[in-house]
Structure I
Amino acid sequence: MNIRFVSLAQQEFDNAVEWHQQQSAQLGEQFLDEVHRAIKRIATYPSSCAKIDHDLRRCMVSRFPYGLIYGIDEETIVIVAVAHLHRKPRYWAKRQT
């Protein structure tokens, strides 16, 4: 299954990696590893994560307060947000998959 980030989600991901890297290189690597693990879970079991809105699901990132918000578009997983779970709930709701 293909994985695609919408541009705003890619920007959120890049910003989160950069922020964690600034805290410590090791923390940045750990964050990156956990997000990659979450993406692998989504690709392997796309329907296993909690359905949170119409056709969107949320995969929690282990050890970090982030969730990957995604939809399934035929053979592609479309990540619409890399959402910090303690900020602005549902800010991503109007994004298209």
Structure II
Amino acid sequence: MPTTTIRLPEDLKDRVARAAEHAGMTSHALILAAVTERVEAEERRNDFYDTAEQRYAEILASGKTIPWSEMQAYLEERLAGKKPTRPATRKFVR
């Protein structure tokens, strides 16, 4: 496994050591877990934005969309156990 050096302010280094001890792990393990958690969060965020951009491009290409107020009412009725009619798509207007 490659090695990466990070420089931590002394007070943060002490906080990491205390938190790691409290969690029953080494400082190294705590830092590794924190970096992993942050990277995964950024990956999820990027996936979310990529999906949003893709869907918006599809809306622009097809010209079809459903106003949020109609979709929200439809979803609320479905959650209430009703069988509402799906809202019709219409031309997208910016």
Structure III
Amino acid sequence: MEFNEYQRAANRTLYGNEQVLTNCALGLAGESGQLIDLIKNYTFRGKELDRQEMIHEMGDVLWYLSQIAQWADISFDEVAKTNIAALNKRYPNGYLPEK
């Protein structure tokens, strides 16, 4: 699935039109926290890392990010391309820990 296609499909499920940015920002923080808890429990508590639960939580994070971008009239493709360009500029030969 292409990023912009995802963004349009996800927007179909956005509810409300007042304070959407705040709602999505708070939702992003909450869903990121749930993903972080899965990783924390795996790393420090010896729990199994549930792949399906990770996919679910990452999907929730992706949804909120897409809707923040949609609200700001920013295509997800633009976000992804800009990020890759920045990474390529910062690490032209890939990430090398010794540098």
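Determine which structure produced the value 19 for relative contact order in percent (Cα under 8 Å, 6 or more apart), calculated from the coordinates; the candidates are I, II, III.
Clearly, the read-out refers to II.
Work out the source of 14, 33, 32, 19, 1 here, i.e. which of I, II, III gives that when P(r) over Cα pairs in 10 Å bins from 0, in percent is computed.
III
Read the figures in this text as sums done on the coordinates, not as results from a lab. On a predicted model such as this, the values are computed, not experimentally measured, just so you know.
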